[in-house]
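Some structures to go through are shown next.
Values in this text are rule-based calculations from the coordinates and carry no lab data. For clarity, every value in this text was computed on a predicted model and none was experimentally measured. Cβ atoms are built from the backbone, for glycine too; each structure is taken alone.
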Structure P
C-alpha cells in the first residue's frame with residue numbers, strides 16, 4: 001500500500017486555491033440544476049408524459065447519476081467546470097467512482113434534511129477551506145482549477 005505525502009493547499013498561504021469558491025459552488029449548482037431539468041424535460045416524451053407525475057423523483061434520479069458520472073470522470077460537474085473549480089480528495093487526488101458515489105450520497109442526504117443543508121452552507125461560508133458538511137466528513141475540498149499546484 002502506498003501512502004501519499006500530499007497536503008491540500010494551505011488556505012492562509014495559498015488563498016488563491018479557495019478564493020470565491022462558495023460563490024462558484026452556488027453558480028455551479030444552479031447551472032447543474034438547469035442542465036438536469038433540461039435532460040428531464042427531454043426524457044418526458046419517452047415516459048408517455050407520465051413523468052410529469054413524478055418529476056421531482058425523475059430530477060433526483062437523473063441528478064444523482066449526472067453528479068456521480070461527472071465527478072468520477074473529471075472531478076467536477078459541468079457547472080463546476082464552467083466556473084473553474086474541481087473537487088479533490090484529502091490526498092489531492094481527483095475523485096474516483098467510489099469517492100464520487102459517496103460524495104453525491106452525502107450531498108443528497110444533506111438536501112434531504114434542511115438542517116444539515118443549512119449547516120453545510122454555513123460551513124462553506126465560514127470554514128477556511130470552504131468545505132461543506134459532506135466535504136468535512138470525507139476530507140474533500142473544492143479548489144479553483146486555474147490555481148495549479
Structure Q
C-alpha cells in the first residue's frame with residue numbers, strides 16, 4: 001500500500017476516531033442489534049436492519065482508518081527544515097493579486113482537508129501550485145472561476 005501523508009495533528013484525530021469507533025460505537029451497535037433481536041421476527045424488523053447497516057459502516061470505517069494509519073507517513077511541521085519552501089504540512093500566507101485579499105492555508109493530507117479551518121489537501125489545485133515555491137514567488141492557480149494569481153507572503157512550519 002502506498003504511504004498516506006498526514007500531519008501529526010491529523011494522525012491524532014484519526015487515532016481518536018478509531019478509538020471512539022472501537023470502544024463506544026461498536027459496543028452501542030452490538031447492544032442495538034441484541035435489542036432488535038429481542039423483538040422477534042428479524043425478516044421484517046427495521047431496527048435490526050438499521051443496526052446491521054450501522055455495524056457494517058462502523059466496521060468498514062475501522063478497517064479504513066487502520067489501513068490509513070498503518071500506511072501513514074506522519075509529518076510534524078515543527079520538525080521541518082526551515083528553508084522557506086512550501087512543503088507538505090507548511091502554513092502559507094498568501095495575497096490575492098487581483099483583490100488584495102490575504103489568506104492563510106496549511107497544506108495537509110486528503111483526510112485532514114477542511115476549508116473552514118483553512119486546511120487544503122495536498123492534491124488541491126492551490127496546494128499543487130504552491131509546493132516547492134518560496135516567499136516572494138507568484139503562483140497562478142486554476143480555479144473554477146478562472147486563473148487566480150497569489151503572491152506568497154510567508155511560509156511557516158507550525
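Of the structures labelled P, Q, which one yields 56, 31, 18 when Cα extents along the principal axes in Å, for residues 46-125 alone is computed from its coordinates? Display every interim value, and only then the final one.
On the way: P: 46, 30, 24; Q: 56, 31, 18.
The read-out comes from structure Q.
Given a computed value of -11500 for helix-only ellipticity at 222 nm (-39500 (n - 2.57) for each DSSP H run of 4 or more, over all residues; to 500), which structure among P, Q does it belong to?
Working: P: -18000; Q: -11500.
Only one of P, Q returns -11500 for helix-only ellipticity at 222 nm (-39500 (n - 2.57) for each DSSP H run of 4 or more, over all residues; to 500), namely Q.
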If we compute distance in nm of label points 7 Å out along Cα→Cβ at positions 70 and 94 for structures P, Q, which one ends up with the highest value? Q
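P, Q: which one has Cα extents along the principal axes in Å, for residues 30-77 alone, as calculated, at 54, 16, 14?
Working: P: 34, 17, 14; Q: 54, 16, 14.
Answer for the origin of the read-out: Q.
Among the shown structures P, Q, from which was the value 29 of relative contact order in percent (Cα under 8 Å, 6 or more apart) calculated? Before the final figure, lay out each step's value.
Numbers: P: 29; Q: 24.
This figure was derived from P.
Comparing structures P, Q by distance in nm of label points 7 Å out along Cα→Cβ at positions 38 and 62, which one has the largest value? Show your work: numbers first, answer last.
Details: P: 1.1; Q: 2.2.
Top value of distance in nm of label points 7 Å out along Cα→Cβ at positions 38 and 62 goes to structure Q.
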Comparing P, Q, where is mean count of other Cβ atoms within 10 Å over residues 86-93 highest? Q
Assign the value 10, 30, 23, 17, 12, 7, 2, calculated as P(r) over Cα pairs in 10 Å bins from 0, in percent, to the correct structure from P, Q. Q
The value 17.1 for mean count of other Cβ atoms within 10 Å over residues 22-29 was derived from one model only; which of P, Q is it? P
